[in-house]
Structure 1
Amino acid sequence: MSKNKISVQNLSKEFRSNGRVVAALKGLSFEVREGEFFGIVGPSGCGKTTLLNIIGGIERPTGGSIQIDGSEIKGPGFDRGMLFQEGALLPWRTSKKNVEFGLEIKGADAGERAKIADKYLKLVGLEGFEESYPHELSMGMVQRVSLARVLSFDPDILLMDEPFASVDALTREGLQNELLKIWTDMKKTIVFVTHSIDEAVYLSDRIAVLSARPGRAKEVVEITLPRPRDRIRTSQEFAHLREKIEDILKEEIGNNEH
């Protein structure tokens, strides 16, 4: 069994809003194994994005801790790459120059940046679009450029917040398969937040089902489906796992309404 890459222990996060304290996360604990594809689902507002931001070092917890390889997170770092729902490309930069952005910050020289950018744009299927600007690309292509940018500085961990939510169903399925291929080849640890139970089951090794706010780990579900999963969506086992997670979420939402 792989060692734990990320350890979340008794994590809490509070915000101040209109003069009152709002708890986003409380007593959240789980581990992510090295090289694992770890999904996170939960009701809207349960703190999923906040959790990713804390792992990414963008926000600080109110209580508890998150460790990577046994060391507590102190802030952002090149060991973690974040991919957001909207892609967040710089509109005045071409695809290639967007991919080079993190490498510039890292201090790579121009020749190395260009070589690495070409490599990762080819990897995500965008060879020939190096000089295109974001407004000239579809949303699916924008997300591919964003993924290439994150991969270009070779982080150990990918943190993904609803990265395929803005694209149509067919493009989304293609991006899911592309991501699985890259994950299989590159052996990254991925933490993937999604509202889609189908997407979580299809992609993940395990899924943390969070409670309603304040978010805590209601259950961590092992996904026992074999890989590769190209034709697994119509299987009885896929349906059973999807229903299991749906039932956990329905119970949680129902309890929260009373």
Structure 2
Amino acid sequence: MWMQILIAAGLKPIGEQFSDTWEETLKDANPSGFWESFFRRGINYHTNPHPESGAYLFPHQTRRHVVKVFIPGLVHSDRAYIDHVVGTLRPWREYEASLHRMFALEVQEYGRSLTQASMIPPHLHWWTENFSLIRDIAIKQYPVSLSTYDALLEDPEKVITQTLQWLGCGDARAAIAAVKPEHRTQQGAQSDSFEPEVAQFCDELYETIDRRAPLGTSFVERLNECDELLIDRVREEERKAKERMATFKEVP
């Protein structure tokens, strides 16, 4: 959603609204487009210069560009290319439901889901991604603005205006008009994938970001404790994903 907002605000995008055949196959999952690019997995020596074309992006030439980077890609991006980071946290149950919906769309189109085969379960993926984001922010100390999906949809004028003022550029009115609440498909999703104690803490993390409250020392300690509790499960699921991908064959 932020890619759509920032592009409407006037920033130049790096990426395409729909990649490959996604407009025909995955448009139902995100009608406004995904805006993904070669850099979604990070801007570093693997991706810049481009391994095929040799094109090179200089940091000073891309300050007013916006690019979608997945959290693991952000973690592996060179600090010189991280000017400002804007992100939105989704509730873990909605995130899980959304991914299962995308898996189903892939199965419908291709007969199986490569994405599902390559991933750990969505609820654990939500945890590892957001924990690594918080850790990366603490290490690299880049400017970051995090909001929740609920806060953005409940008061887009406030959140977007504050974010563009923080960025120092952009047409707020045009950006606000890009928000499409009707595209939210997983509101109220239920799940018991986490045990109650972990689910409660994940909800607390979401609520803390929703209030834009600082993560105090005691809360960070609990974050680390929760990660220690889940890390063995994550590693086991990563092992299973590697085994699946070793035998996975795309349907022609």
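No value in this document is a laboratory result; all are computed from the given coordinates. Nothing here was measured: the structure is a model prediction, and the numbers come from that model. Cβ atoms are built from the backbone, for glycine too; each structure is taken alone.
A few notes on this one:
- Structures 1, 2, by distance in nm of label points 7 Å out along Cα→Cβ at positions 178 and 218: label with the highest value: 2
- With helix-only ellipticity at 222 nm (-39500 (n - 2.57) for each DSSP H run of 4 or more, over all residues; to 500) derived as -12000, matching label from 1, 2: 1
- Largest in distance in nm of label points 7 Å out along Cα→Cβ at positions 114 and 194 among the labelled structures 1, 2 is structure 1.
- Identity of the structure behind -0.46 (criterion: log10 I(q)/I(0) by the Debye sum over Cα atoms at q = 0.11 Å⁻¹, for residues 2-145 alone, calculated), options 1, 2: 2
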